[in-house]
Structure 1
């Protein structure tokens, strides 16, 4: 780790995922909780002053009290940044197959909702600002790298399956490492970039902005599309406000914490 500092790396993110060895085995992770804590301690000893930890909630058998206790332990370490992601069962993965066969019991929907909302409230009470659906940071430590995606800035992806978006054009590297290496050797990486359409740009602007605590700047939407977001979504916006899933102020439309919880459903119903 010390060599990373010497080469100019100033922010480190560690995929802890869980402090339960049982949960880590279930997730197929090769490390245990002790190793994760040891890695964090080592990073501090060598001089890293900006460390983020990744955690997962909504794990099979997990309950709200367990999640809040885990957050309490992690907050005691005083990392600068926390990413807390709800478990998603991807088709074709061992966990998805186990759940489909009835051999795994995921927390029921209400329990997951309480984990998310109460976990976020606890972190904010401990000084971690929620600046995106799954990301929290102490003052001054919001991730510029992460924020670049959500604000629609250009980004360069390196390695197999990495995606780049530069000057309105998008390219995805081959997922097969041999095919990717062949492109690198031939100097052809990025040559298949495709220009994003105005509709794709508008959709991504809305989807990415509504993931953040800042929300969607309505004037920016009008400038980019020539349309009025309220008129495009009048009935849905009324329903969302009545159910306290959004708030509108200072020219921005933002999701509330409960809105974040059902953001995928909301985004599917919006017109861009």
Structure 2
């Protein structure tokens, strides 16, 4: 069993990309010391590490030169690289009494088993938030899915609380389903909106015009969903059971086949999961 760790342990970040940068900056804001930013041995990755380390008053290193003298090492690398990165660093230091996190939403803490075997307590700690270039989101009120060894989970809960987030336990066998759920909350939501942009062309608008004109209804829909739940936020011809309008939609959507496929899938989900009128007629209208 690991001894009690400091209230705010020193942290080394492995990976200076969008996720690593955002988490490191928020950790610093919350009063944590970021001692080291570890990058790949490429010019671009080393440049990002140096720039981030300067902001955090830490040092930049590569996997070949990493000191890793922090209490906690946080891996923020792509999913496919987590196991390899941890294996590469496993023999670099003594891992006993240390904690290691990775932030994959889909993969379990077992990706860090090379460090666990050397005495570290490990966990997966994934923020349910979107991280893109030129945007550093606040982690206030953000849910973090946490799974792993007891000592690492305790540390994760404390760190998430200090970040202003909300930690909850996810079982390792549920990680893929959790991550797929997350896909619907942001990337597939963006895919829905960009599909709408394509369809707007059939209505004579450019993508830029469509984007500008869509934002008020998108914002109000999210506000309604938050305040009223899915049933209260659901509107349009499907909830009214207006099969004639739905058929007209499907006819014009033949011009944009991918949009038609998306419409059919989401409309069928709406008929199944939400209260609608004329359910049987709608199901017939939405048949392949």
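Just so you know, all these numbers are worked out from the coordinates, no wet-lab data involved. Since the model is a prediction, treat every value here as computed from it, not as a measurement. Cβ atoms are built from the backbone, for glycine too; each structure is taken alone.
For the structures shown (1, 2), mean count of other Cβ atoms within 10 Å over residues 70-77 is largest in 2. When distance in nm of label points 7 Å out along Cα→Cβ at positions 150 and 262 is computed for each of 1, 2, which one produces 4.8? Answer for the origin of the read-out: 2. Each of 1, 2 could give Cα extents along the principal axes in Å, for residues 30-165 alone, but the derived value 37, 35, 28 comes from 2.
Computing Cα extents along the principal axes in Å across structures 1, 2 gives 54, 53, 44 for structure 1.
Given 17.0 as the derived value for mean count of other Cβ atoms within 10 Å over residues 86-93, which of the supplied structures 1, 2 does it correspond to?
Working: 1: 11.6; 2: 17.0.
Source structure for this number: 2.
Match the computed value 18.2 of mean count of other Cβ atoms within 10 Å over residues 6-13 to one of the structures 1, 2, and report its label. Spell out each step's value before the answer.
On the way: 1: 12.0; 2: 18.2.
Computed on structure 2.
Looking across 1, 2, the calculation of helix-only ellipticity at 222 nm (-39500 (n - 2.57) for each DSSP H run of 4 or more, over all residues; to 500) that yields -16000 traces back to 2.
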